[in-house]
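The structures come next, written out as structure tokens.
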Structure P
Amino acid sequence: MSEVLLPSAESAYSSPDALGFYGPYGGTFVPETVVPALAELAEAYEAAMRDPEFRDELGYLLRDYVGRPSPLYKAERLAEAVGIGTVYLKREDLNHTGAHKINNSLGQCLLAKRMGKKRVIAETGAGQHGVATATAAALMGLECAVFMGVEDIRRQALNVYKMKLLGSEVVPVDEGGGTLADAVTAALRHWVERVEDTFYVIGSTVGPHPYPAIVREFQSVIGEETLAQLQVKGVGHVDAVIACVGGGSNAIGMFYPFLRRLPEGSRPLLVGAEAAGLGVETDKHGAALTKGSPGVMHGFYSYLLQDDAGNPLEAYSISAGLDYPGVGPEHSNLKDAGLVRYEAVTDAEALEAFALLTRAEGIIPAIESSHALAMLPRLAAELGPNAVVIVNVSGRGDKDMDIVREAGLGVD
């Protein structure tokens, strides 16, 4: 697992090009009034990435504030239960604030300070990005407002309370289904009105360029750490790496270093788990890559769930973080290039995986992460009993207790 850059998948997909496209996906589909703000952001981001002081400060915060590196834990009882030789869990659930979201929120809030912005906004579904941004804003003395759909406010009351305790305003969004997509729409609309004094901290690899690249950069610490930890553990071969995919930030953060640093012949199978909800044969799912088609939403071109007129459809998932009708543009290109395999996992399968990890290892995962865990039984037969598999546990399940209880997953 050398730190030297090896031949990579760059010839198969752009990362992105100068216009923000990953192959045919991505781009900047926004009102003209926002173009200067995006150009300013791109310039500030590129300068920050070249600045050792910025990188050192972010590294310090990730280490001493977040608690990185997050462990790579060998889950022996889970592996035995699913019939796979070795299962490692990348424990992003152990980060400060309980998920991977803090990696990106800290990076973007540092960038906002560098740009002289005094106010940040964010969107949130499951509440983890909202809590992470509220946390980073409190740390850095920034005013913060978080846009959240009314349905997600109902489902994630604990995280709403946390955001308010941290000093952030929670802005209810009652348009549409009152979920993540509606929160993104409202946040983008608000940002257009206040681009002069406000920095939009986007929480996933979505939105207009340069946001997908920025989020990928700040989340790539997940995969970089994993590669280094495998080397320390003496693990020379991995058969598969799994992550859940809504907008796609935890997944691209895990996958991208494997694509970038490992030559084609030595890369593991990369698997993204989407939300099948009540089944992809119904209209109650969020499987944009599995059942969607390319279109434009929230300023970028990617796979999305849409009607015949190109209007986004309402997505559904038991997990508030996966009920988004689109997906990050890089994931769309990775799908088309055959570099990542995407499959859809139902609510029922995710709940079963949630219960399995909880009982087998004493680790209560987020329902989002449970979609990734649900891929393990599927892969067992395909990969065989000696396989080595890594699952990115993107968050912990504290926030989901009411949802799990309502779903009937009780105790004896």
Structure Q
Amino acid sequence: MSTPNRLLIIGTVWPEPDSSAAGSRMMQLIKLFLNSGWHITFASASSKSNHSVDLAKLGVDSAVIEMNHSSFDQFVRELNPGIVMFDRFMVEEQFGWRVAEHCPDAIRILDTEDLHCLRNARHKALKENREFREEDLFLDDMAKREIASIFRCDLSLIISVYEYELLIHQFGIDRSLLCHLPFLLEKVEQEAREALPGFQQRDGFVSIGNFLHEPNWDAAKWLKEEIWPNIIKKMPEAKLHVYGAYPTEKVYKLHNPDEGFLVHGRADKALEAISNARVLLAPLRFGAGLKGKLLEAMKYGTPSITTPIGAEGISGYLTWPGAVTANPELFAASAVELYRDESAWNRAQHDGYKILELRFLRERHEQKFIDTINQLIKNLRTHRMKNFIGSMLMHHTMAGTRYMAKWIEEKNRGVAAEVR
């Protein structure tokens, strides 16, 4: 039997909530489980950075694991968790079969973060200068891998309602295998709203995003080449402050003070940068999931101009706090209009708070998720019997991946012996 209330999270990387929305999302999940009485061990095969959160301060244990190495088998057997959560499908591919073999009673949860296959297919369509079609997903090898991972797990966390419906209607995944769990945010109280800078106290445009994430680099490049020139034609004095963790040389080459295009790199006080700007620009041309930067902008009262990709899964039937367009000329015109019109800006700010309250408050989603976990604990055997496709995929994965992993381990062992 597994150990009750012990959760193992296997992370792609160590959480960096100040660097990416994915890092913030992971911390939300960790706090949710801690508040529900779970003892957590976070394990990863990656290296920690100076920006990795100190999990020990939260009472979370940490463990360094190796890929394609049988040492993980002993580690997971001794830990004997009741739940194992995989951070992205690639982690499930690597460790899922080992968990199933050595801790068969552990509930396996996949946190997709976003649908990687959707982002990948959209990127391919963009590079081919054509519109993305949902049918493209059926030709994408990544989709085959990611959907197989979802089937193999007992539950997959889906951050975007668009992706939740896509999985059900395009791929035929049963709702019992999915849980729509968006960003879990606190209510912005009236006192906090009033403490923020107002329209007259704010200045400049802002754009923000981790540059290790390809959609953010593409957005910055498109912003510099096609959108910003249209803005400064109308507002020659305009300034855009571009922030993002892990900028490369190509990112800094966009910096041009004469054009008001200012690349700052990582923002030590990113939220301050957002709350002091008048308008946030997020011209995302491909991607998936939910865009944390846009929700942060709403939280700090900053209206935004974005694309349909950026707005996807966020506003639903509610009015967007700014404007949504994929046309670079309209994008620029909307940005200038919102920047100059105080009454429109105040309405947009109000619309942002409304979206947060009606769609992303923590208490609207947290208990439903905990209830789902508790039902899985009680009915795991029946739940798995109904998921025959998942059982079949796990059977073949364990039969095939096990031997590939053992071959890689032996190969690595041989290389290490030669080095010695």
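What follows draws every value from the coordinates through simple rules; no lab data is involved. Given the structure is predicted, the values throughout are model-derived calculations rather than measurements. Cβ atoms are built from the backbone, for glycine too; each structure is taken alone.
Annotations for the structure displayed:
- Taking relative contact order in percent (Cα under 8 Å, 6 or more apart) as the criterion, the highest value among P, Q goes to P.
- Once mean count of other Cβ atoms within 10 Å over residues 17-24 is evaluated on every structure in P, Q, the highest one turns out to be Q.
- Here helix-only ellipticity at 222 nm (-39500 (n - 2.57) for each DSSP H run of 4 or more, over all residues; to 500) was derived from just one of the structures P, Q, and that gives -15000; the source is Q.
- Comparison of P, Q by volume of the Cα convex hull per residue in Å³, for residues 201-280 alone - largest value held by: P
- Top of P, Q by distance in nm of label points 7 Å out along Cα→Cβ at positions 105 and 265, largest first: Q
- For mean projected area of the Cα convex hull in nm² computed as 18.4, the structure of P, Q it came from: P
- Read-out mean count of other Cβ atoms within 10 Å over residues 65-72, computed value 17.9, structure in P, Q: P
- When distance in nm of label points 7 Å out along Cα→Cβ at positions 73 and 337 is computed for each of P, Q, the largest belongs to: Q
- Which of P, Q yields 1.00 [FRET efficiency 1/(1 + (r/R0)^6) of positions 97 and 321 (r between Cβ atoms, R0 = 35 Å, to 0.05), calculated]: P
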